[in-house]
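**Student:** Take a look at these structures.
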Structure 1
Amino acid sequence: MLTERLRAKLEATLANLPQVEAQLADPAVLSDPQALQQLGKQHAELSELAELYAQYCRAEQRIQEAEELLDTSDDPDLRMLAQEELEEASKQRAQLERVLVARLLPRDPNDERSVIIEIRPGTGGEEAALFAGDLARMYMRYAERRGWKYEILDSEPSDLGGYKYIAFSVQGKGAYSQLKHESGVHRVQRVPITESGGRIHTSTATVAVLPEAEEVDVQINPDDLEIETFRSSGPGGQHMQKNETAVRITHKPTGVTVTCQDERSQLQNRERAMRLLRAKLYEMEQERRRQERDQLRRSQIGTGERSEKIRTYNFPDRRVTDHRIGLTLHNLDEILDGDLQPVIDALVAEEQARLVAATENLSLGYST
């Protein structure tokens, strides 16, 4: 059951809903795309929260009525129905309470965004490049299981079918909240296809998960961009690119460089490169802000945590171990086929438990 303190904070937060609705009708807000986007998101979250709390209150009312009936009725059939109602309503209330408490925790403002995932092989040569390809396919299949779309933005295949580099977007509501914990060094232990002696090798690949930025999030001065075109590095012969369709964009103030060559159109490559550049610049700004706040609110991206291995995929034992939470599962094939949700759920639960323990004064963070 919600404590009085949490209930009071929840009701105080929901009291902001009429004010947000009034602001959304303000002509000044309607003419400001960024303010309109932020208020629209806030309104959607508050409306959803209000509905959850209404369901919680209805469950409480059902519990109270069932308990009163059990206290006053001697009819066996009525008492049996009341007991069933009490159990069902109590279960529903407990589920809603967990959701509401989670909403009381400090929230990452990027949680609802789509993401851009970059994967690079680490130590291990061609085997590491193959592992990078395995990870890319794992996330793409996970996206398919969630009903999300993915799109390859840039890639550099390796000789044996892996990737020297790959960047792709995963588009879906809440993608960042589910995938942000994947940032870091992933390690694989297996016998490489290039190993004739049957020895187990250890290789690594690095994953970076960036919240995808909208144009209103990042203002880029065209004068700050250096744009180069070149022939994409594809197969030779009749498929050799005769035109300079590949695009490289450098943001001169920060030195950030992105390339895209997967499309046959220079315009498409340029659009994809700009998406990747916006995500990188947005993440840089987010990291700058995070460094000014409590260490608890920092993400793994852009910090020293990325240099530490976060997960090991052991092929001989069909085992996957996430070292951050001590979770070990023995269904490696299913996980590499995109069945990542049990791992992600455990990481999200650990994050929430850590926030509860570290947060002395819970706040929804929707003040206007």
Structure 2
Amino acid sequence: MFEAVEELIGEHAELEKQLADPAIHADQARARKLNKRYAELTPVIGTYRSWKQTGEDISTARELAVDDPDFAAEVKELETHREELTEKLRLLLVPRDPSDDKDVILEIKAGEGGDESALFAGDLLRMYLRYAERVGWKTELIETTESDLGGYKDVQVAVKSKGGGGEPGQGVWARLKYEGGVHRVQRVPATESQGRIHTSAAGVLVLPEAEDVDVEINANDLRIDVYRSSGPGGQSVNTTDSAVRITHEPTGIVVSCQNEKSQLQNKEQALRILRARLLAAAQEEADQEASDARRSQVRTVDRSERVRTYNFPENRISDHRVGFKAYNLDQVLDGELDPVIQACVDADSAAKLAAAQ
């Protein structure tokens, strides 16, 4: 059992040796990569050594219990502890998403339902902003297109961890990647005079934010157009050509940005979004080529399927992928998203664990 860890012990020792060499740190990119892998392996190695030591302690306690019955109780305690370590080690050996520690760009688009859908998109935005505040993440609105009634036709927000790294599975992408998909709302719209319940939807797209080293963009592949920014209803908000539209010709991906006052700032924001979309496209292609055993049962890439329903009359939140249901929708919309997200994390881990066995 856990024979594969023996190989990881050798890799961990080699990484420790390399990181002790001052010459390695002259190349900061390589040093970061080695440090990241070392940090991933350290809890695995530590837990494995405790698991192995506990096994030896159980054998010793059993031998002593033959002559001294008092040791029988200690055997039971050690066996319980070893079962806990076994489960912990199993979870640590679940294949990790390499993007788990990345920050994200989250996009919310109004869908079917017109103004009501745009208002719901605004509700989702506030939910994510409040959740980020609760867990100590930073947020930055990148691009917004408001609707006439105060909702959002389209909004993009960057979500960043303050420290970076942290406990495995606690990064921004590790938690928010399950939010991608179609979110459905059932409620009486503010514009409904007869009190009838309507159903509308908004789409959520979550992309791990790419660093410059993740995606190489050839300037010759870009077509950059500039135009005059405009506000709701065609109102001009800028008298100069500061808005930027970037087309990545090899993939056909188009990104526009007009929220910033200067053309340079808009270009930087648009390139940032473009890098994230190119990274996501590359990862989706890699996921499609991966074996079925490695694919998660909780699909985070397929954004065409309905993932969640928000039922206001019943104050109910339902996640259709994992069967999660709770009657505290008001609290969830106020940012208490952790139980919903954790249900997705647990289902994903269980699926990966089953596939790895």
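Every read-out reported here was derived from the displayed coordinates using simple, explicitly stated rules and does not represent laboratory data. Note that the structure is predicted; figures quoted are calculated from it, not measured. Cβ atoms are built from the backbone, for glycine too; each structure is taken alone.
**Student:** Of the structures labelled 1, 2, one was used to calculate FRET efficiency 1/(1 + (r/R0)^6) of positions 43 and 83 (r between Cβ atoms, R0 = 25 Å, to 0.05), giving 0.85. Name it.
**Tutor:** This value belongs to structure 2.
**Student:** Hey, another quick one. Thinking only about distance in nm of label points 7 Å out along Cα→Cβ at positions 115 and 331, which of 1, 2 has the largest value?
**Tutor:** Largest calculated value belongs to 2.
**Student:** Here's another thing I want to ask about it. When distance in nm of label points 7 Å out along Cα→Cβ at positions 139 and 283 is computed for each of 1, 2, which one produces 0.8?
**Tutor:** It traces back to 1.
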